[in-house]
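These are the structures, in structure tokens.
What follows is calculated from the coordinates using simple rules that are stated; it is not laboratory data. Fair warning: this is a prediction, and the values are worked out from it, not measured in the lab. Cβ atoms are built from the backbone, for glycine too; each structure is taken alone.
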Structure P
Amino acid sequence: MEAIDPDLDTFLIVTDGDGTVLETDDDGGPGTDSRLQMQVPEDGSYTIYATSYSDDETGEYELSLTAPREAGEDGGSNSGSQADLTYGDSVVGSIVESSPQEPVFGKLAVPYTFAGTAGDSVEIGMTSDVFDTFLVLTDGNGQEVQSDDDGGSGVNSQIQQTLPETRTYTIWATSFSDDSTGQFTLTLDRF
């Protein structure tokens, strides 16, 4: 939940079909914006309450809901299992202590694959509020095509690359520090 009104301190509440509060968040996003990531416990209806931290606060906001892409037969989240992306995708993921190591620098990372065509100009962005991001792009043989630390704003990463050949590529969403963990947002698009 992102406040359009700069004076609005947002607050999120998620309840199940019985009205039981499952999750809340005040400042999980940038500044005083709210962001939460949760796994729903079972199939059913859920309600998201978009509100403010103060009882009498009003203002305009933007609310978005995304489901992380999942991979693997066990339906696990993308906190360590490989997921497929297509141009225009934006996903939320988390680096955890059990995440695999990317093949170039040996850092904990979450891998994402995409089908690229020779000559495609791609832009890969990674942001995080909890760690200094780092991106590694590899070809189908695990060889580095490009990597980036701070090509985005602040300590966020961005790769702009014209793909050399038609094949499957892997994006490794990782951190500058070898052992940092936490949530991030990854985007893949053409430019």
Structure Q
Amino acid sequence: MTANSSATGGALLPTVVAGSFGTAFNKLMHDWLLGLTGLTGNYIMPRWQLIPPNIPNSETTDWMTFGITRKKRLGTDYRVHFSNSSFPLGGNQSTRWEKFWLLCSMYGPNQDLTETKISQGIFEPQNSESLLANYIRPISTNETVIVPELIKSVWITHWDLEIEFIRAVVLDCNINDLTSATGQLKTDTGLTETITN
């Protein structure tokens, strides 16, 4: 299917320039949390999976889950027109900032230590390099909530930490340059000028 442009009319399919979504986003956050906590990679899991994996033994194993719980767009987008090799006939680039909240739940005998490594470690500039490369920056942590949960008739405690982030989402749309125009320009005083370009 050929993408529409401003010349063809119809809906314009944007190209993502900056912003991680879906599986790529989960991989980015997984690897970032892995670096902060030192947990084994398969013990850091996205929440609400279609086929949930078996959970580790929380008496002997430290593990955690993570997932976005809320997102809020900030203001309106910033839009500029440009031309480059991808859009030789011109394009519009739209940048919009948004906040999102990532809920991390820590389980295991050292759940309090895992929570501390994250809540303090996010403010070390080097720890956020991988996020900054993807236009994401952590800005604060909210109150940690200690939650008892009944799993398979056993009470398991976990620590919930919500982290607030800000990120930029940048999209390009195929809005062609205006190369010619014809018509008439009428002023308030009744003057008419013909435009041919």
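Using distance in nm of label points 7 Å out along Cα→Cβ at positions 138 and 162, single out the structure from P, Q with the greatest value.
P
Work out which structure the value 0 belongs to, where helix-only ellipticity at 222 nm (-39500 (n - 2.57) for each DSSP H run of 4 or more, over all residues; to 500) was derived from one of P, Q.
Of the options listed, only P reproduces it.
Quick check on the output: 18.2 is mean count of other Cβ atoms within 10 Å over residues 26-33, derived from one of P, Q. Which one produced it?
Comparing all candidates, it corresponds to Q.
Given 0.95 as the derived value for Rg/Rh (Cα atoms, Kirkwood Rh), for residues 90-169 alone, which of the supplied structures P, Q does it correspond to?
Traced to structure P.
Thinking only about Rg/Rh (Cα atoms, Kirkwood Rh), which of P, Q has the largest value?
Across P, Q, Rg/Rh (Cα atoms, Kirkwood Rh) peaks for Q.
Tell me which of P, Q gives 20 when you compute relative contact order in percent (Cα under 8 Å, 6 or more apart).
P
Quick check on the output: 14.9 is mean count of other Cβ atoms within 10 Å over residues 42-49, derived from one of P, Q. Which one produced it?
Computing mean count of other Cβ atoms within 10 Å over residues 42-49 on every structure in P, Q gives 14.9 only for Q.
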